[in-house]
Structure P
Amino acid sequence: MPSLKDLRNRIASVKATRKITKAMQMVAAAKLRRAQETALAARPYAEHMDGILANLNARVGSRQGASPLLVGTGKDDVHLLVVMTAERGLAGAFNSSIARQARQRVRDLQAEGKQVKILCVGRKGADMLRRDYGSLIVDFVDLRGVRHLGFGEAQNIAKRVLKMFNDGEFDVATLFFSEFKNIITQTPTRLQVIPARLPEAAPTDESHAHASYEFEPEEEEILRDLLPRNIATQIYRALLENLAGFYAAQMTAMDNATRNAGDMIDSLTLRYNRTRQAMITKELIEIISGAEAL
């Protein structure tokens, strides 16, 4: 049975922990608003980029010389998984849910006889996947030194992916990240970027299909310029979605931790009072018994 001093120390320790979790909750809440606004602002740009590429692709049709970024290499043998997680933890199941989806995808591809390579963006994902698939990790992008996440970081990752693709190191590239829904919900998402998975082109009147727009330069050249930019855009969107989702998950986790710490303090305080009362009662009984013996 713990002594009163042990209980007092435990209560003080849990109170100190509650102060830390409360402070982390407030910091995450303050950062969440800006991250959420940035992530929501990036979505329309990424979606419209897909729409433009889809319309250009529909106009190009089956012409010769289509970019491999759009039509692929003609093979489906080597897959690159770009697993994007946070650099820090203490955010509930945020990082583990992304890693879990990536592990499942690796198992599915290996069961089909495909070769898998992993590019980790974020320290937590690299740590989680290294345990089971360390031999598959070909590179690791560390963003811990980045104070303000910008498009430059996405461009650097896109250049690394494009270099690997141009060197023939993989056939299909897929992003794994967590899409921000709201403060409570962040959905692990898988998005194929090479070859590009484009939405259906907007329906156009056939009589005006080739008269509505004139492109200078030609559509093929525009596609060759936009497709690499689209990869950087989708990576940037994924980074922003992850950032907003991380702060939302951390705020929720720290709120739960603060509540649990309060419940533990109440329980320990009740136990402390009962123990103290039992010791006082025991001392009184001993004093009364000694007085009666005299």
Structure Q
Amino acid sequence: MNTKSILIVLLSGTILLSIILASRYTEIDDQEDNMTEGMQIYPVLIPSSLDFCGEPVPLDRFEIKERLDRELLVNAFWQSNATLIIKRSKRCFKIIEPILKRNGVPEDFKYLAVAESGLQNAISSAGAKGIWQFMASSAKRYGLEITDEVDERYDLEKATEAACEYLLKGYAQFGSWTMAAAAYNRGNNGIRRDLKKQLISDYYDMHLNSETARYVFRILAFKTIMQNPKLYGYHIKNKDYYGIIPTQNITVDTTIGNLSEYANQMGTNYHILKTLNPWILRNQLPVRNDTYTIKAPLVD
């Protein structure tokens, strides 16, 4: 092959490579344009100061600020979940807040319920249930009834009372509401062992497993977002919140053999009665030793 032929081959190869590269870069540029068109993503606002139950969060420490930033980002940008939680909050907090106040538990603990369950009767992979996510053993220890027919972890009033008792016990043991919140996840014994092992007394100095290390910061993130929803992009009007359901309390002192028939006699149906009383597990309610209080639709 003479010199002229070699130059022609090299030139052809260069042109072909240029075409391929130009095509590739154009494709990448097009993809970037499509991905970013109309999209604006900003870092979340991190408050300059923050407290939990009046106890200051040391945001001047870089690792504390970054741990809060993580939970704010995760929960602020999970828009569908956060919107649903905010919409549920008025209905649930109407029940939770006065119980916390009556028991001397700071109102910030309503955000612990948010972090636990998203304010719905969830079931964890470990078997914790209800808005306050009690395990069966702990629930029974704090006075909640669990049988084949009844599971009072799903009774928000009773479960909130039990949670208050647990949290007050933690506060009495550690002298810190922040520590009591961490212990709700880790267990009072677990937190006590960690403190003893690490020779410390402050939650923010603790080296914890990933779940408990994130737990309090998740509570703080929900508090921050739900107290200032517009700052995090949530424009929810009063009419958008799920309203309080008007109900009447009915004392039941004899066994209900058929809940469907009972509901019909009350002028409602099985579905509504179960929705208002999720703690009733079956189509009957045996009354053995005590009475039950059932919520029923309020009749004008």
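Which of the displayed structures (P, Q) returns the greatest value of relative contact order in percent (Cα under 8 Å, 6 or more apart) on calculation?
Values: P: 33; Q: 18.
Checked P, Q; max of relative contact order in percent (Cα under 8 Å, 6 or more apart) sits with P.
For structures P, Q, which has the highest computed value of distance in nm of label points 7 Å out along Cα→Cβ at positions 128 and 264?
Top value of distance in nm of label points 7 Å out along Cα→Cβ at positions 128 and 264 goes to structure Q.
From P, Q, which structure was mean count of other Cβ atoms within 10 Å over residues 80-87 = 25.0 calculated on?
Value 25.0 for mean count of other Cβ atoms within 10 Å over residues 80-87 corresponds to P out of P, Q.
One of P, Q was used to compute helix-only ellipticity at 222 nm (-39500 (n - 2.57) for each DSSP H run of 4 or more, over all residues; to 500), and the result was -17000. Which label is that?
Values: P: -22000; Q: -17000.
Traced to structure Q.
Where a number appears in this text, it was derived from the coordinates with a stated rule and is not lab data. A quick note: this is a predicted structure, and the numbers were derived from the prediction, not measured. Cβ atoms are built from the backbone, for glycine too; each structure is taken alone.
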